[in-house]
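Participant: Down below are the structures I want you to see.
Taken together, the values in this text are just the output of simple stated rules run on the coordinates, not laboratory data. Predicted, not measured: the structure shown is a model, and the values here were computed from it. Cβ atoms are built from the backbone, for glycine too; each structure is taken alone.
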Structure P
């Protein structure tokens, strides 16, 4: 809430703001893009190398007046015990000062040893200051400020009161996505006002010195050269599907693809395209609208049965199955995958994953050395049906995938997975998909 409000407040002041999100995440970046007006890029040690993180950071901040990175979990948390993948490691690598947001609910003098621990745990962290959150009132605030002043060297940059009416709804997979929340613009205005009233933004900028970023010589993402359009890729983008990494889509454009967005809920016709990419999202929350749009379902089914290339991830995989059952209701979906989707109360696949392509992979990448590809998954659903007995595209060496062992259902020239891939040096999936599309176009000409 605070980082979102800060991004919106800075943008409203006339600054060009560039946001980043640490870790694998689609939902938070969608909110930050709405707040700043710029795509938010992910920085993730599991799917990216350190040099790729640096390039992503530098490439997209070239036109920004100010940048901020929202962390995930705590400052020193991570998979690695030594902290090489923590928020602190990212702050050190990118030479960024840290603003520590502390939930002060139920704490008074105890804030001092907590903050002292953070302050003295690592010599490599530069603290710009702290923002106290969930403060109950003036008496609570006075006790906190007195303890911080007496026992630490940290500067308090803001004291944000408890605001139960501004909690964003969470459900089985995280926050409600911005593309689904009808109240998003109103909410962003509210948190922006809250931050402007309770955070010393000028003091934060002064202590962070973020306005004096060195010029990287970048003109933002992409290149000045305009690639020749070789193909058109339809991108499902609506309240049901919206989980896409902006740099993956930019990689498609850089390799000659024109992106054509369509709405599975309201568009009657599929656009004239060479291929489809149906990303993740929450199709289970839009089941009535998805079923009612029988024209779109029928056209996608025909597109696949004609052998045209399709790539679908998680929510996209679910949509291509026969039906989805959620909260006691079952609705029909596209039906090209011979399986039914059952939503579950607990996560089936959650967190980082690694996959290896089998030789039978329809994109042809299994003919190469079977390199492990780093990706991630987060699904509260499972498949039931004959499709699970067919050959799969990937062996899962970490994570769950479709059945704990494999992932990637292949139907005609369609590939549908639970794992979310990201275009990196370790996993150049965009290039592999585009090469596959072009090879099919060449065969059919």
Structure Q
């Protein structure tokens, strides 16, 4: 099971670009490349998936147990030739003082050698104590090599190579020079999603070619082959499967694309038939039993979303006819009355009695913890819903002018939600929240949603 963790000394060191390049370069060699991303993230995995040609899966200590991480990782690595795990933030960064949810902890759990990406701007001799310190801090972590990034030229590269060779025993696996072709446009949530740009494939090809030219891929592969084996963990059997296939319309286009592939797998395992549709381009809804409208960037496509009046009216009519709908973040925004951004107000579906205001700073960011209330439509009569749900949120929008009779599915124990205390607006059979869920054994929302959909279709 060849695999490695791509990490760094600190965030914004360029590890995403390096990871994309490695995935593309190894895929170009004909290898089956399985990408992973540590932590909650939708955008980086979209790029990694496109580069590798295989869905990228998230590994997150906060929302997943160690057993779930091993299960999700081991089964997918077994079907690949090489696995690339992109870390988040720095190697030893994490929420807890003991580092139990850090990148290093993930490397230890998965017995993954670490390749450290070093942002080399302005560095010379100081690179040596940095590497030595990272080696010494945790002896359980194997730093297999470093990739020098953002080098200023051949002289800069030569100096750093000489320093590292003289003072450390860590091999330099690559030296990546500053190049505009390596840059990906950024937005407030990070990189622009690959599903929003027609140039994504060309950009990935450029990155892959540059990384292949400046990184020793054979050496990286050997380091991956030094990884330990992963204990086999039995796959979880769904606790609920629909008695018949249920057609779930899923919004997928440039505006809506934030979905975890294992969540979609969970829906399929429960008997869903996923039917993609585009709120941007399609004039009609497909014939479905329910809708799933995930996150994304509706605020960057407001004029097109507003102009597609046929789609907005059909979604509103379906909701008023009690069709089950689950919407997260961008989906919540789309179901509101309007979205105000850059001084312009655009009409949206209008199912939720609220208006969306885009702000310059985050209104909710990071891990969340919510507890279902008695209004949660999927939790009626379920003892499991007495427990808190671990999730995450990241939004620059807020809601105003909520209707007086608004009902909430969640009590917020950590995070921002809609008003700092509540999240998950409930209207008819709609649940729309800023909170992003993961369908894990502790709260398998896919099973609950599918059961709710089947109950509604029987009514």
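Participant: Taking mean count of other Cβ atoms within 10 Å over residues 253-260 as the criterion, which structure among P, Q has the greatest value?
Facilitator: Q
Participant: Have a look at P, Q and say which one yields 0.05 for FRET efficiency 1/(1 + (r/R0)^6) of positions 133 and 285 (r between Cβ atoms, R0 = 35 Å, to 0.05), as calculated.
Facilitator: Computed on structure Q.
Participant: Say we calculate FRET efficiency 1/(1 + (r/R0)^6) of positions 53 and 325 (r between Cβ atoms, R0 = 30 Å, to 0.05) for every structure; which of P, Q gives the highest result?
Facilitator: Q
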